[in-house]
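Nothing in this text is a laboratory measurement; each read-out follows from the coordinates by a stated rule. Given the structure is predicted, the values throughout are model-derived calculations rather than measurements.
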Structure 1
Amino acid sequence: MVAAMAQKTTKTPLDLEYATRSVPRYTSYPTAPHFDTSVTAEIYRGWLAGLDPTDPISVYLHVPYCRTICHYCGCHTKGARKDDPVIDYAEGLVEEIRLLGEAIGRRLPVAHIHWGGGTPSLLPTESFRAVVKALRATFDILPTVEHAIELDPRTVREDLAALLAESGVTRASLGVQDFDPAVQKAIGRIQPIETVERAVAALRGAGITAINFDLMYGLPHQTPETIRRTIELTHGFAPSRIALFGYAHVPWFKKHQRLIDEAALPGANARFELEQTARAALAEYGYEAVGLDHFALSTDEMAVKARTGELHRNFQGYTTDDAGTLIGIGCSSIGKTAQGFAQNDPDIGRWRKAVDAGRLPIAKGKALDDDDRLRAAIIERVMCDYAVDLDRVCAAHGVTTDAVADAFERLVEPARDGLVVVDGAKITVTEAGRPLVRIVAAAFDVYLARAAARHSVAV
C-alpha cells in the first residue's frame, strides 16, 4: 500500500493535456474495443441456459434506422426513407426474440426494457406491436417494469404516443441536443422548439409522464450564451431527467461527421466552458448532478439512487437498473451475463442471415475473469459516486487491495494535479476533477495501455 498522496490545488482541469486525453466512457468494463471472436454463439447460448430463473433481467432492443443521419451521430444506424427495410428488420427482431427464448429455456422476469438506435419509433405500428407481442410471449414482463424508448421529437405525434402507451412504455427520452437554429443547421438536425412542444404534449397526453431530454455540448457554433438559452428552454418543459453528452468528433470512425466544419467546433477550453455553463444553469433550475453527464429532479429515482450510492452504469449510461443480466436484441446489441459480454453482429445483413438460419447472431464478446469483475466494480463506483473504498470492494471480491496495486502508480499524476485524493485505500475524485472522472477510472483499466483503439476526449 502506498502512503497518502498529496493534493495540489493550484492547477485547474482546464489543462489541455488532460482535456484532450483519449479515454473510454466506461459504460462497460472491459470496454467494447477489447471484445474478440473467442465468445461465440454457442458459448453465449450456454451462458443463457444457466441464468437463474428468479433474477429479473433487462432487455435492450436496437433499431439501427433513421429517416436521415444527423451529422453528429455516433450511433450504429443508417438512413431509411422507406418503411420496407424497417419492417423487414422488425421481423428479424421477432425471430431473434424467439431464438433467445429457446436458448434460455424458461420465462425470465423482466424489470427493464430499453429501445435505442437509431430511431426505434420508425417501426410501423404493426411491426412495433409484433415485437412487443414477441417480448410478452417470451418473457415475464413485471408489472413494475420500466419500459423506456429513445425518440426523435420530429417523429412523435399523438398516434405514436398512443401506440407507445398501449405497448407499456413508461419513459421517453427525446433527442433535443440544442435549440439554437445555427447549431441545428450545422449538425443537420433542424428541429424548431414547436416540434419539441408537440412531442412532449403528445406523450404526456397519452400518459407517458416520465420524460428525459438528451442535450449535447461541444457542437459547432455553440457558445456559453446559446447553451444557457438551451437549458432555459429545456427547463420550460420540466423533464424529470436530462443527459448532457459531450459531442465525440470521430470522423475516422463515423464518416458522416466529416460534414461538420471542424473549424466551427470548440477547442478543449471552450468545450470545458460549455459544459460548466450548462452544468451551472441546470443546478440553478433545480437539477441534481448525477454522475458525469446526467441530471435529475431531486424526487426522481435516479437522483435518489445517486444520493444513496445505488446508481449503476451500463451501455445506456447512468441508470437505476441493477439487473445483473442484460439481453441485447438487434444488430450490434450487447448482452451481459455474469460470465461475460456477447455482442451481436453489427452488420444488418449478416445479423439477419444468422437469425434466419436459427443461430444467435453473436460476432464477438469478452469472457470475464475475476480481475475483470473486480475492476468493473471499482470503475463503476468511481464513475457513479466519484469515490471508492478499495478495501471494501476488494474484500467483497475475496482479494486484498494489492490486486489493484498497479492503479496507484497511474493515480500519482492526477493526484498531484488535484483531480483525485488517494488516502490509503480510499479514492475520492475532487470537485475540480469531476469533469475528468474518466481519467481517474482509467487508472484501473489494465487493457487501456495496450489498446490501439481510439476513444473520445476526456471533456
Structure 2
Amino acid sequence: MLAFSFVAFSGSFEDAEKLIVEGKLDNALKVYQSILDRNPTSARAYRGIGLALWTGGRSDQAIKFYERALEIQPELVQAHTDLSIIYSALYQHKLAIQYAEKALQISVDITNQLNYANVLWRAERYEDAAQQYQKVISYNDQNIDAYIGLGSTYLALAKLNDAINILNLAIKVDSENVDAFFNRGVVQSKQGKYNQAISDFQKVLDLQPSYPEVHFQIGYAYQLLKRYKLAIKTYQKSLKIDSYNAVVYYHLARCHALEGNIDIAKRLRQKAKTFQEYNDHIEEARAYINKYPDKPEGYMRLANLHTQRKVWQEAIWNYQFAISVDSKFLPAYQELADLYIELHDLDNASKVYQKSIHQFPQDIQLRVMLALLYKEQSRLDLAIEHLNIAEEVVKNLVNKNPVPKNLEQLSFVYYAKGLYNQSEELLSELMKQDPNNLDYIRQLKVVQSARAQQTWKK
C-alpha cells in the first residue's frame, strides 16, 4: 500500500468531497488521511483517496486505494462503480464490465444501470448496451444521458431512423444539450440531410464553442454539399484544435484536389498518412492492453506514443500503469521521470526516482540522476547523500570486479560530484583499452566541458 506523509489536518467526509469538486485535491487527501488516522479501517476514506487520486490523473495509485476499500468492505458499491469507469477509460473492458456488473448486483439503482450501459458501449457491445439504455429509460423517461447513450448506440448499429427518433426525444427533455444536437447532426449527415446537420452543428457551437470535432463535422457536410472553399476553411479550424487528426488532413487534401490545388493536396495526403500510421499504432497498443492487461509493455507503448504527440496526461497515466502492473519494469520509471523533467516538474520526477531506487537500490544511474535533480532543486544535503551512497556502491563493485562497465559508472559518479579530474582519469584509462568507444569519447567531452566551465567561473 502506498503511503502519504501529511501534516496534521482534520475534517469530515463532506469536507473532503467538497474539496474534490473544487479541485483542491491535495487538501482532500489530507482530510481523508486524517479520517484514516482516527479510523484505519474506513473503506469510505480509502475510496475517497482513490477518487481524489483518479481525479488528479494518478490512476495507478487510485486503483490500489480502491482495492483496499473493497478488502475492508466488499459491498462498497461506489468503489465498484468507480473502478469500472477507470478500467473502461483505460480500455480494460473485461475488468470494467466485471466491476459494473458487481455494482449492479449490490444495487440496481439508475446510476449503476446507466454506468453499466456506458461500459458496454465502450466495449462495443452495442446490442447489450441498447437494451440497458432502454431499461434505464423505462425507469426514468427524463434521463437525458440514457437517451443520448441509446442514440449513440443506434448510430453505431447503423439504425439511423431509430437514432433520430431517440435524439429528438432527448432534445425535448433538454433543449440545450450539446451532445444531443451534435449526435443528431452526425446522424442527419449520414442520412444525406447536410443542411439540417449543419444547423444542428451550429447550434452546438452556439452553446459550446469549444465542443470537440464539431468543426470537422461541419466541414464534412460542406464537402458533401460540394462547397469546397467553405469545407477547407472549416477543416482548418478543426486542425487548430487537433493538429494530429489524420481524417481531417485526408478530407482537407481531397477538397484542395477538387479545387485544383494539387501540390497542397499531395502534402496534406502525406500528413494524413503519417498521422494515420500513428493512430494505427495507438489502436494496436490498446488492443494489446485489452488482451494482456497484466503486462507492462502495452501501457509503455501507449505512453510513448502519447509522449510523441505531447498528450502529456495520457502518457503519464500509462507510464504509471506500466509500473503498477510490474514494479520491476525499469524503462517505465526512466521514461516517466524524463517526461516530468521535460515538463519542468522536478518534484514528481524526484518522486519517480525515489520509487525506482526502492525497487533497484543497487542501480547507480538512478541514484545519480536523483542526486542531480536534488542539486537542481537546491536540496544539496539530499544530493550529497545519494551521491555518497552511489560512490560507495560502485567502489565496492569496482573492488570486486574492475570491469569497464563498473569503472564507467564510477567515472559518472565522480562527474556528478564535480570531481572532474578523477572522472577524466578513469575515462582516459578506459579509452586506452577501447580508443574507438563512442560513449567514452562523448562522456570525456562532457567532463572536459564541465571542468572548463568550472575553471572559467573561478
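Key figures for this structure:
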read-out	value
Structure (1, 2) behind the derived value -11000 of helix-only ellipticity at 222 nm (-39500 (n - 2.57) for each DSSP H run of 4 or more, over all residues; to 500)	1
Per Rg/Rh (Cα atoms, Kirkwood Rh), for residues 150-293 alone, the highest-valued of structures 1, 2	2
Winner on Kirkwood radius over Cα pairs in Å, for residues 230-437 alone once structures 1, 2 are ranked, highest first	2
Comparison of 1, 2 - label where Cα Rg over 2.2 N^0.38 Å is highest	2
Given 24 for relative contact order in percent (Cα under 8 Å, 6 or more apart), calculated: source structure among 1, 2	1
